[in-house]
Every structure is written in structure tokens, then in C-alpha cells.
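Structures follow.
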Structure P
């Protein structure tokens, strides 16, 4: 691990220090945004739905369906491609 990136709490837990903590969160947001944009763009070209309809359906599904992320992703893509959201 890089020097100065981590510290250890009194309980022995590693704690990520700034600015790395903020940069990690920014990287997660950027990656999620790029993934979402890429997925919606791909499906919009291959399904009967608009980008907004796809985005709304994905957000709704993520809120309502309890199963794992990969299962939700695969079902969403296949249903969108089949025009069955």
C-alpha cells in the first residue's frame, strides 16, 4: 500500500485518508456514470425504447427488485432488447 494513503483506527481497522477517500468516491461515480450511459446508449439503438424510458425502467428495477445486481442487469438487458420492459 502507498505510504500516507491509509491509517489504522484504535480498533485495528484501516481507514482511507484524504484526498484518496474523495478520489475513490469520484472514480466510483465516474465509472457508474460511464457504465449507465454506455448501457442506455447500447439498448436505445437496439430496442424500441427511448433513453429516458430505459433509464427510468432501470432505476425502478433497482429500487424494487431484491435479487443480485448481475441478475437484474441480465434480465433488464434481455427484456429491453425483446421490447418487454
Structure Q
């Protein structure tokens, strides 16, 4: 699997992070996070976007479905219990 590049930026932006599939790069804006745990969730979120693209699953989902899938994956350990 091609490598994901993660770029950390020290600025506040409307997005916590964004994934660019054409360059396989995720930009994480540090200024919008409230905690280290919040930062880790964003890094994981953008990594899931990358994994979906690399697995060719992105054509089977629209943006809303993709975001919902990532949300469910990230909160699964809390909702299963």
C-alpha cells in the first residue's frame, strides 16, 4: 500500500484535518484540537479515508456514507459495550 504522508500545521482552520487522495496526503490542523486524544482521532479519521481509497472502496460510497462509516469505526468500542 502506498504510504500516507501526514502534514501537521500549527494553525486554526475550519477543518480538523483533510485528506487529499490525489497526493496521498493528510493535513492535520493542530490549532483546532482540544486534546491529544482529539488529535489522535483526527489522524485516525484521515488514515481511514486513505485506507478506503487504497482498497478501492471509495467508489461504492458517497461522502456522507464514508464519514458515517468512519464515525462508526471510531466509536465502535464504546457502542458495543
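No lab work stands behind these numbers, since they all come straight from the coordinates. Just so we're clear, the structure is a prediction, and the values are computed from it rather than from any experiment. Cβ atoms are built from the backbone, for glycine too; each structure is taken alone.
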Exercise. With distance in nm of label points 7 Å out along Cα→Cβ at positions 15 and 63 computed per structure, which member of P, Q shows the largest figure?
Worked result: P
For this session: Figure out for me which of the structures P, Q the number 2.2 belongs to, where distance in nm of label points 7 Å out along Cα→Cβ at positions 23 and 47 was derived from the coordinates.
Result: Q
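The value 1.4 for distance in nm of label points 7 Å out along Cα→Cβ at positions 39 and 55 was derived from one model only; which of P, Q is it? Can you show the working numbers first?
Working: P: 1.4; Q: 2.8.
Only structure P yields this read-out.
A value of -21500 was derived for helix-only ellipticity at 222 nm (-39500 (n - 2.57) for each DSSP H run of 4 or more, over all residues; to 500); which structure in P, Q was it taken from?
Values: P: -21500; Q: -15500.
It was calculated from structure P.
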Seminar exercise, completed: Value 21 of relative contact order in percent (Cα under 8 Å, 6 or more apart) was derived from the coordinates of, among P, Q, structure P
Exercise. Of the structures labelled P, Q, which one yields 1.11 when Cα Rg over 2.2 N^0.38 Å is computed from its coordinates?
Worked result: Q
